[in-house]
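Please treat every number below as a calculation from the coordinates, not as lab data. Just so we're clear, the structure is a prediction, and the values are computed from it rather than from any experiment. Cβ atoms are built from the backbone, for glycine too; each structure is taken alone.
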Structure I
Amino acid sequence: MQLLLWRWADREGFTPIFRFLLRYYDAHGNLLLLAVAVCAWLLRRQPAALAAVQFAAQRPWTIAAALFPLLCLASLHVYHAYPLSMDEYAAVFQAEAFAAGRLGGAFPPDLLDRLIPPYFQNGFLAVSRASGEVSANNWPGFSLLLAPFAWLNIPWAANPAFGALSIPALHRLTKQVTGSQEAAGWAVALTIASPVFVLSSISFYSMQASLLAHVLFAILLLQPTVPRALLAGVAGSVALTLHQPVAHLLFFLPFAAWLALRPGAPRILAALLAGYLPLSIPLGIGWHLHLVELMQGAGSPGSVPAGQAPLDAILARVGNVFRLPSAVTAEARIAGLSKVWTWGAPGLLVLAAWGYAARRHALALRILGAALAATFFGYFLFRVEQGHGWGYRYMHSAWFILPLLASVVLSIPMDRERAELRAMAAWAVVIALVAANAQRLVQAEAFIGRHLSQVPPLARAPEAGRRELVFVNPAAGSYLLDMVQNDPFMGAPRIVMLLQGPESTTEFVRQRFPGYTRSEQGEWGELWTAPRNN
C-alpha cells in the first residue's frame, strides 16, 4: 500500500493537492495504523476494551450528545471555521444568500474579476456579467440545510450536527438489518474511530449530510411500505439535490432494481416518486434553469451561449462531467480506495469484506453491498479526481455501509481464538479513536493554518471597528486563488480581491474606496484599511 501511494503521488495527471495528500498525509496515516494494529495485537487477550463497544451499543444518543460539542470545538479551532476549498466556499456563499432571502449574491459587475477569479467563474460560482448576480454552480440542497446556521452566524455548526445525528441513525439501521444490538455498537464504534468521519463532520463539505440522508433512506426503504417509501423519497430527494446528483443516483440503482421485482412494486414506486418530486423539481431542474439563465451571455469562462435552449444547456453541462474511464481516472479511483483504507478504522475494509461474505445470503446486506459497489465503480465514469478532500469524498455517501458490514462479523459468536480477534478489534477501535483522529486533526489544523498564513491578514480576524481590503497575489503561494472569498453582499468587515498590480491597486482604491490607506504589503499582496469611523 505504501509503495502504491508513493507511485500515485508522482502521477502527472493528478492535481497537486491530491498528490500531496497521498504522498504525505496518507502515507503517515498508514504508518500510524500499523502501530495501532501492533498495539491491539499485543492487548488481544485483555477484554477490557469491549466495554467501549457495549457502551456504544446501549447509548448511541449519549455518544451523539457528547460528540456534537466536541465536533463544534474542532470545527472552530482545528478547521478555523474556514471553508478551505472552493467546493466548501461555494456552499457557504450560497447558504448566506439563502439566509438573506435571495437566490444569489450581488457583486458590482465591474468588480467581478477582482472578487471572483475568472478561472472559477461559472465553474464553482455561476455569474451574470450584466447584473453581477452570483450563485453557487452546484445543486443547492446542502446550502439550504446550511442556511439556518448561516442566519445564526454559525455555519461551522452544521456538519457537527449532521455527524452527531448520523450516530443514532446508523445504530438504528445496523440493528434493523442485523437484528443485533451488539452489531449496532460495533458499527458506531468503528465509525467514530474512523478519521474520515470526524474530519468530514468539521468541514464545510456536503458529504456528512449526504451520509446521513442515505442512512435514513436505507432505514426507510429496506422495509418498504407505502408511507415509508413516501418518506424515503423525501430523504432521497435531499440526498439527490445536496451538491450533485451522481452520488444518490448510484446509491439508488440497486434499491430500484430490487423494488421493481417485488410484489406490489407499482404502489411502492409511485409513493417513492411522490416523495421525490416536491424537492427534486425546484432544487434540481428549477435550479439548473436558474443557473443557465444566469450564465447566458459572453465574457466569462464556461458561460452559456445566448439563445441556447435550457435543456440543451443542461445536457451540455452534464456531458462536460462524464467520460469513458481513462487510465488516469482508473488510477485515481484505486488511489481513492487506498484512502478508504487509510482514513478508516484499522482493518475496516477487511472486516467489511469478511462480514459481507459471512452473511451474503441476507437480502438487506446484498442490497447495501450493491449500493456500495455501484457508488465506487460508478465514479469511474466521472472524469475528474476529487482534488482536495479528507478521505475519499466520492465514496462517502455510501461509506457507512463499511462499518455496518464489519459489525456483522464482529458480532458473530466466536470460539476462544476468534474472541481474541474481537478483543483486538476493540482495542484497535479504542486506540484509533484517540490516536488516529488526533493525528488527522493535527494534520488538518496544520494544513489550514499554513494555508492561511500565506496571506497574513487572512490568518487573523479583522480589527474591530475597522473595514479592510485584502488584495491577494495568486502567484505568491499555493492555491491562493481559493482565498479570494467574500460574503454574497460585500457586507463583511473584510473584502478580499485579486491583486492586479500595485499601480492599478492604488488608483483603484482611490476611486472606489476613498479614505482607505495601505497598511501592509508583501509578496502575498496588500492590506488596505479604512478609518475607524467607517
Structure II
Amino acid sequence: MIERSSQVTYSNQNAGLLAQVSEPGPIEVAFSQQSLIAATHRIRETACIVKDPETGGMGVLFGGKLEDLFKSGFPILAVLPPLYPEWLGDRSFLEVHNVRFPYVAGAMANGIATTDLVIEMARCGALGFFGSAGLSPERVIQALDTLERELGIDGPSWGANLIHSPNEPALEAKVADLYIKRDVRRVSAAAYMNLTPSIVRYAYTGLQQDAQGNIHRKNHVFAKISRPEVARHFMSPAPQAMLTSLVAKGLLTETEAQLARFLPVAEDFTVESDSGGHTDNQPLGALFPTILSVRDELMAKHQFARPIRVGAAGGIGTPNSVASAFSLGAAYVLTGSVNQACIESGLDATGKQMLAQAGLADVIMAPAADMFEMGVEVQVLKRGTMFGVKAKKLYDIYKSCPSLEAIPANEKARLEKDFFKAPLEEAWQSTANYWQQRDPQECIKADKNPKHKMALLFRAYLGQSSRWAIAGDPTRRLDYQIWCGPAMGSFNQWTKGTFLEAPENRQARQVALNLLEGGAVVTRAQQFRSYGVPVPSAAFDYRPRPFA
C-alpha cells in the first residue's frame, strides 16, 4: 500500500476529502455528505468504491486513469464504469428504432400530441407518436405531410397512433391503410382488447427474408397493454385464419403471411400502469413483472429469433419513477400527462395552467367517449373542471333509462341546461347531422334502437369535451376533459421552485432530458448505496436544470 505521508495531501473541505497524488495527477475522494451528493451527479466518470484504511468509512474515488486510482492508497472495493442516460434502457431499442435515448412521448389523442411535439422529440434523439386518434383521415394526412417534410421517412424516427375503434372498424381500417401507403414505420396500437385485421395487416406488411434466413420487419407496432391476456395476443403470431383471410383479400402477400408465422404481431410493448386516458389503474411494480413473465413464456414457446422489448408507462413524472422503471427491466419509458402540459402540446394554455396546478389526488375516472356503452373509463383531471362528475351522471342515466324520452323531467332539464345548453331534441339533431356526414349507418341504427340514440347523444358531449379543452372555449371551462394521471401531480411537486414550474417553460425536450439525466443520477446513487456507501437521502432528489 502506498504510504500516505509520501503520496497524499489532505484537504478536509465541505466539498469532501480531496487527495492530491504527486504522480500522475489529481484524484478526489468523497466521504462527506455534500461530496457524496455531488459524486452521484458525476455519472459520466469512472467511480471507485473505496474504504478509508484509518476510519473504515466508505467513499467514492474519482480522477486520473484507472491504474492511477489503484495507487491512491485507498483500498478499492468496486469499480463502476460511466453511466449515461442513453444506456438506461435496452440497447436494441436504440438500434432498431434509430434513437439516442430510451424515451418515448406517447400519442395523446385528438392531436394533443402534435406534430411539433413529435418533431421536438425526434430532434433531441427520442421517439414521439402523433396523436391521431379521434381525428379525421384528412387531418391525419395533413400531419403526415408535415412530419415527412420535417423529418423524412428514413431520417429521425417518429410514429403515429392507431387506435382500436370497435364502433367504427371501417375508420380503423382506413387509417391503417393510410399508414401503409404513406410508409409510416411505427404505430402506437392503443385500446386493443384483441387483434383486428387492420393491426395484423399493418404489422406484417413488408416482411422480407434475406439470404441468411433472417426476417426483416418494415413496420413496427408498439402495443400499449395493461392486461396479460391482451399481451398474449400481441406477443404471439397472428391466428392463421386471420392471415389467410388477409391474403385472400389481397391485403397481405403469400410471402408475408408465411413469414408472419415466425414473428409476434408486436415486438415493442408499452406496459401502461396508472395513467391518464384509458387505464386499468394498475401499479407498475405489480403489472410490469407480470408482463415480463408472459413475454419470457411466449419467447420460449415460439422460439422467436428477435427480442421482444417491454417499456413502462403510467406514473412516469419524476427521475425517481424513471429510475424505478428501468430497474424493473424496462427497455424504454413512455411519458404522457407531463407532455400534455408542455408548450408543444395541442392543449390550450388554460388547460396547461390547470395541469400545472394538479396534485396527486386531483384525478378521477370517467366514462370514455369511444367505448361508452361498454362501460370503459378514462382517467381525467378533476381539479378545476366538473367533467368527471358530469360524465358519470350521463352513464348513470344511460344505464337506468331505455330512451331519451324516458329520462325524468328534472334530469332532462339539467341535461339541457348544464350539459348540452340546448333542448335535447335540438342537441340530437346536431348529433344526427354529424353522423350523417361521418357514418349514416349510425343514424339508421339510432332510429331502430332508442338506447343507441341516447348513447350517440351522450357520446357527443364526451367527445366534444376534450375538443373544448384543446380550443380553450371559455364558455365550456367547467366541461373540459383533460386526460391526466397521478404522474402530473408528482411532476408538479418535483418541479416546484425550479424553472420547469412555470407552464411557459415546459419544453418537451427539457422535460425529457431532465427526467433521463435525473434517472441516471438516482440510479448512480442507488449503485453507491448498494455497495455500502452511506449516500444521503438528498442524493435521490435530482432538481431540474436547463439543458443547452
To which of I, II does the computed value 17.1 (mean count of other Cβ atoms within 10 Å over residues 376-383) belong? I
I, II: which one has mean count of other Cβ atoms within 10 Å over residues 200-207, as calculated, at 27.4? I
Consider the structures I, II: one of them gives -18500 for helix-only ellipticity at 222 nm (-39500 (n - 2.57) for each DSSP H run of 4 or more, over all residues; to 500) as calculated from the coordinates. Say which. I
For structures I, II, calculate relative contact order in percent (Cα under 8 Å, 6 or more apart) and state which one comes out highest. I
For distance in nm of label points 7 Å out along Cα→Cβ at positions 272 and 384, which of I, II scores largest? I
Given a value of -0.21, -0.84, -1.18 for log10 I(q)/I(0) by the Debye sum over Cα atoms at q = 0.05, 0.10, 0.12 Å⁻¹, point me to the structure among I, II it was derived from. I
Top of I, II by distance in nm of label points 7 Å out along Cα→Cβ at positions 232 and 456, largest first: I
